[in-house]
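Listed next: structures, encoded as structure tokens.
Coordinate-derived values only; no laboratory data. These figures come from a predicted structure and were not determined experimentally. Cβ atoms are built from the backbone, for glycine too; each structure is taken alone.
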Structure P
Amino acid sequence: MSKKCISSLTLEQLADLMKELGQPAFRAKQIFHWLHQKLAADFSAMTDQPKALLAALAEDWYVAAPAIQRRQQAKDGTVKYLLRLFDGNCIEAVVMRYHYGNTICVSTQVGCRMGCRFCASTQAGRARDLEAGEIAAEVYAAQRDIGERISHIVLMGIGEPLDNFDNVMAFLKLISHPEGLNIGMRSISLSTCGIVPQIDRLAQEKLQLTLSVSLHAPNNAMRSGMMPVNDAYPVEQVIAACWRYQKTTGRRVSFEYSMVRGVNDSRATALELAQLVRGMGAHVNLIPINPVDGSPYSATDAENVKRFQQWLTDLGVNATVRRRLGSDISAACGQLRREEAAKEAAT
């Protein structure tokens, strides 16, 4: 693909590009507005720009505006998208409706190489990283579709955000820019499977976002069975990195804990988990997993999730159960992409 993504450029980089093209400086802010505030899907929408300039841009650049390949809407209002990118690859995004506003869960990579055994996103591996503008374009495509403002973002879709660190940091700057959608960092959550060096690197950015660490098990034997990344960064290292992150940023860490039947849902496991995180002031988010074809895991029942939550609460740990949204539309991340790949392979 020879064309470059203009949606990934910062305002300063757009100013440099305008200078190269012999355009006045104010054009940069106008184009930035079109891309990140007015959510233009192509150059032809930029009606206040000279046609010669737009033609010149179209020769070397493209606007990140993924096509909605499939759209599913659940009874609870959750909307799941399969989005086709400029190069033909597909990713997924999900819009969830809460009392405080619309939240979108975005992908950061095409596929994932982390290998978590309960996740559909990683079964075909990682094809490539998403650019900053492509991640932002997931938000824009969904906002155009639902006709409502998206106010919160969760980087918890396909891919590992900290495995695409530079592009994700650039995306955060674009999406929070006052000349764009201006979504504040405190309205953004970033989820990681626990890549310790990158957690430390993120801490140095001192962003006010919420860091969510996919823990899913309180010991190495159990966690390595579920998440191969634990062989590289075991539980003790992950927890130590979370302590450092909290000290550096002043922001508390949230732990995600997917409830798997007969694996990590016992009272003994709850005790071990409480001993691991107690004293951090951390929040544990219990997640009833969605069923995934090809995964050896199944979800624990709702009653046991409640019991597990109560065990943690009694042990002094702040624990909540994530509301299960979109269960009637294959909400497990990666399933739509995998179905589409299978369909294309069969034709």
Structure Q
Amino acid sequence: MRDTRRIIFVAGHRGMVGSAIVRRLKAAGYDRIVTATRSELDLTDTAAVNRFFERLKIDEVYLAAAKVGGIVANNTRPAEFIHENLMIQANVVDASYRAGIEKLMLLGSSCIYPRDAAQPMAESALLTGTLEATNEPYAIAKIAGIKLCESYNRQYGTDYRSVMPTNLYGEGDNFDPVGSHVIPGLMRRFHEAARVGAQEVVVWGTGTPKREFLHVDDMAAASVHLMELDASIYRAHTSPMLSHVNVGTGVDCSIRELAETLARVTGFRGAIRFDTSKPDGTPRKLLDVSLLRSLGWSASIPLDEGLRRTYGWFLEHQDEYRGARDAA
């Protein structure tokens, strides 16, 4: 049941996901939203997080803060990805419990599932096989986050929920050419190629892997919807040791199809060449969203529309990214 008077802390409000959740909460009538920048609160600092929660009278927490990145970033900085994400989750979950906060939502990732999991991947696939090596440290941290929430629920009677989104994109994404995910990275590459009239754009891998993409505004809508569900409904559809919910569209496309769509969106007219010496990552990642639909929510933003909206946002902010590139 919705109570817009509740005080809600959104951890990671400056990120793509966190900012979308803030927008969604405000649109739903919530006006008592607490945020903190990293300079104001380092979520890896246990003592600082405990002081923050002791000082504020928070009713609910959305844990959207995380260290994220694409294949290159995960491969080159695995220690950072596992350590920072474990620390953030452990600090926020435990501080929430100590402060008497009964409701929390942890946002994870579909990379928690085994590399060769049956498609589409149901929640029950968790911990049934070997993870994709290119992002294993991050995935293990997110699995630990799910089990952290479940363990506090089982031992202390809290209502800590977890949602596992598919690949996200949208306004506010990271368009850094090295650390970004596939959509913002390719979008920027196609944009710059179109701007200079390049004859080709090189895309990593074979182009055959299939991915599911969800616009961040849909992710935010799903998160708020699931958080607002009565505990009896949420628990009736999940179990104490399998409590996370997949969030996706239930539809995927190949990287080749994505590249061709991005070429059209950005106006690139040259050739697309696939560098097969580079890694593909997981062959396919499609989520089973039947549980999400049974809980009353389905995605509403088609990929083509979402990409056009995202490109429009990028065009408005491209000077920021050009400056970052020139300073590198």
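I have 0.75 for FRET efficiency 1/(1 + (r/R0)^6) of positions 85 and 285 (r between Cβ atoms, R0 = 35 Å, to 0.05), calculated from one of the structures P, Q. Which structure is it?
On the way: P: 0.75; Q: 0.95.
Computing FRET efficiency 1/(1 + (r/R0)^6) of positions 85 and 285 (r between Cβ atoms, R0 = 35 Å, to 0.05) on every structure in P, Q gives 0.75 only for P.
Consider the structures P, Q: one of them gives 19 for relative contact order in percent (Cα under 8 Å, 6 or more apart) as calculated from the coordinates. Say which.
Comparing all candidates, it corresponds to Q.
For which of the structures P, Q does the calculation of distance in nm of label points 7 Å out along Cα→Cβ at positions 269 and 301 return 3.0?
Values: P: 1.6; Q: 3.0.
Considering all the candidates, the number was obtained from Q.
Quick check on the output: -14500 is helix-only ellipticity at 222 nm (-39500 (n - 2.57) for each DSSP H run of 4 or more, over all residues; to 500), derived from one of P, Q. Which one produced it?
On the way: P: -11000; Q: -14500.
Considering all the candidates, the number was obtained from Q.
Can you tell which of P, Q yields 2.4 when distance in nm of label points 7 Å out along Cα→Cβ at positions 5 and 197 is derived from it? List each step's numbers first, then the result.
On the way: P: 2.4; Q: 6.5.
The correct label is P.
When FRET efficiency 1/(1 + (r/R0)^6) of positions 117 and 141 (r between Cβ atoms, R0 = 30 Å, to 0.05) is calculated, the result is 0.95; to which of the structures P, Q does this value belong? Could the numbers behind the result be given before it?
Values: P: 0.50; Q: 0.95.
Only structure Q yields this read-out.
For structures P, Q, calculate volume of the Cα convex hull per residue in Å³, for residues 37-148 alone and state which one comes out highest.
P
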